[in-house]
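What follows is a set of structures for review.
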Structure P
Amino acid sequence: MAKVIRLENVNRIYESKAGFVHALKGVSLSVERGEFLCIMGPSGSGKSTLMNLLGCLDTPTSGRYLLEGMDVTYLTDDELAELRATRLGFVFQSFNLLPRATVLRNVALPLMYSHTPTAERDRRAVEALAAVGLPPDYYDHRSNELSGGQMQRVAIARALVNDPALILADEPTGNLDSATGEMVMRTFCRLRDAGKTIVLITHDPEVAEWADRTMHIRDGRLLTDEQERALHAAGFARGNT
């Protein structure tokens, strides 16, 4: 099976007024096509840095990042912008929709930047909305007329409209109640079943249970579920000696 993501010993170091911050430490990761991966971590663990790197919004200080076999580590800003526009889809906790624009226009927006003809934009937007299960009755509604769950499904459709290699979701259920969050997670599972590759970041273990695989990030290091459990068990044992 083809690898969509391959990180090789990636480090990310930032310089701040307090000195150097080692946000990612020797991170290696492979994600197969059609896999649904969840990455869990508390605030300050490095998960936002990792998401920015996977989304080509940042580049490693050292190591390599291959997206669909392409080494993106040393691409120019314009080349990274092209990748983001054509091969990546983003879903955010806060939806990031245009409130006064219709559902259809919100979903078609990424295609406007690539100068796709209007008829083609609308056709692909309708296909993306159908894929996330939003009824056609809502397509002409403004996004600020929708419920939170409906807005998140519109945001997922927008992430799909360019047929990306990878969908990146950052706390996509964070602003939703549990029933609506479950509906959104079922949408991601349907997309996985249709062959989409998804990396989702969360701090919620119930959300992580929907994924095929869970990894944990702690102090900039990426751990498997088994490694995290072993560390937790060792810490618990030390606390009870």
Structure Q
Amino acid sequence: MKALIVEDEAMARKQMARTLTEHFPDIEIIGMTGSVAETVSWLKVHTPDVIFMDVELSDGKCFEIFRQVRVDAKVIMTTAYDSYAVKAFEAGSIDYLLKPVEPEALHRAVSRCRERTDRPDVEKLLAALSGKASPWKERFLVQVGGTIVPVRTSDVAYFFAEAKNNYVVTLDGTAYILDASLDALSAQLDPGVFFRASRGLIIAKEPVESVVKLLGGRLQIRLAPRLERPGQFAPDLTVSRARTEDFLAWLEK
């Protein structure tokens, strides 16, 4: 991956470059900038795969970059904790690191970055920063033993019900038990991203790899290979005949 580091403090910029070089030899640093203006000019000429971007730059906040130039690269923000900014990152499908950046946290962010197939949703990011945040749920809290784990909605592959339990399965195939019912979830999720395929299944658009037509007009959903694990959290991935037309229209958008 080719990387751009956007950081106005020279020492922090060198530290990030040193850490990336030490821990991620496959990441090639092709540029380093320290201001909004410099970054905008750089991005008009170069195309990185990932940007490590500080929020506070020498001539303003980094969000001005998104207003002035198209950003197609994956983005990992570095910031001191600011719930307002963090909410905006999550709305725009952007990963973030809290300062001071720890190597373990950097590893997690880079791993998520590699797994993601989507690019920043700049419209959602800027809307959230303007106080027009999305009305849809962006994160769920799940309990694993005595630990509470946040699961971002953008990382969800599907929700399903089995016996008396409700589950959320992430894009990496991890499953967690949820307290919320699928009926309640349906009202909280962006209908452009999630579809209620049946009483026991709500599926996200991203992991749908193909659809097979079955007898009787039903559809069989096939997921991306990383989610095809026989015998392990394999709900009924069929769409009823009554919902077929709506499902295909949703998938096409």
Structure R
Amino acid sequence: MRILLTNDDGIFAEGLQTLAQEIKKIAETYVVAPDHEQSATGHAITMHRPLRAEKVKYRHSPELPAWSVNGTPADCVKLAVEALLPHKPDLVISGINRGANLGTDVLYSGTVSAAIEGVILGIPAIAVSLAEYHNPEYEYAAAFIAKLAPVFAKQAKREMILNVNVPCCPAEEIRGVSVNRLGVRHYKNPFEKRTDPRGRTYYWLAGEIVDKSEDKDTDVVAVKKRKISITPIQIDLTNYAMLEDVKKWPIKL
């Protein structure tokens, strides 16, 4: 099995390096990731400047083929598959992200978008995040993904994406695995208004997370209960329930 690893936290992020050490035990592994943090870039791609890929050597795994790219997570996957790797990978894994990607967060996430780019290129993919930002410990999540990857690779179709969120707690406190749908997350007071030294107003995007999901079968609730959340997601945004209704609207040229 051949696996491409990427992320949105940057090529030297601890989560990516920890994941690489586990994945290289089970598969032929390649790493192509941004040269700096690209969180919340969504599915942006670079069109108006050249992309550069620089070879990188990890001290813990000097034999691992790795490239640093001056682009977005989606750029990294596209460039890896189309130009850098000697063969098309069997699986793309994006992460381990520092912080959860739950519910509506997936629409903004560079981590998830890198996985989506894999599927666009015909490769099944996993996006994996650790539900902790300030004191992350990635070892358990990396070991879990190394177990999940071969199972997923055998079952997956080319268009399949799994969004995985792992609670950050001791292994003995993990209460199982939950396969569930996306929940809903909102942010309270998302902008902080500030004044710069010249007296001009600017805004800093921040905000407090407000989880709207109360249903038991959501990823948000699962992680709160210290369960590993797995959500199959797709790139087809068509609202099929509305198709026939919209066809009946009096729309004219």
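Taken together, the values in this text are just the output of simple stated rules run on the coordinates, not laboratory data. All of these numbers come straight from a predicted model, not from anything done at the bench. Cβ atoms are built from the backbone, for glycine too; each structure is taken alone.
Listed values, structure above:
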| item | result |
| --- | --- |
| Which of P, Q, R yields 10 [relative contact order in percent (Cα under 8 Å, 6 or more apart), calculated] | Q |
| Structure (P, Q, R) behind the derived value 8.0 of mean projected area of the Cα convex hull in nm², for residues 98-193 alone | Q |
| Comparison of P, Q, R - label where mean count of other Cβ atoms within 10 Å over residues 2-9 is highest | R |
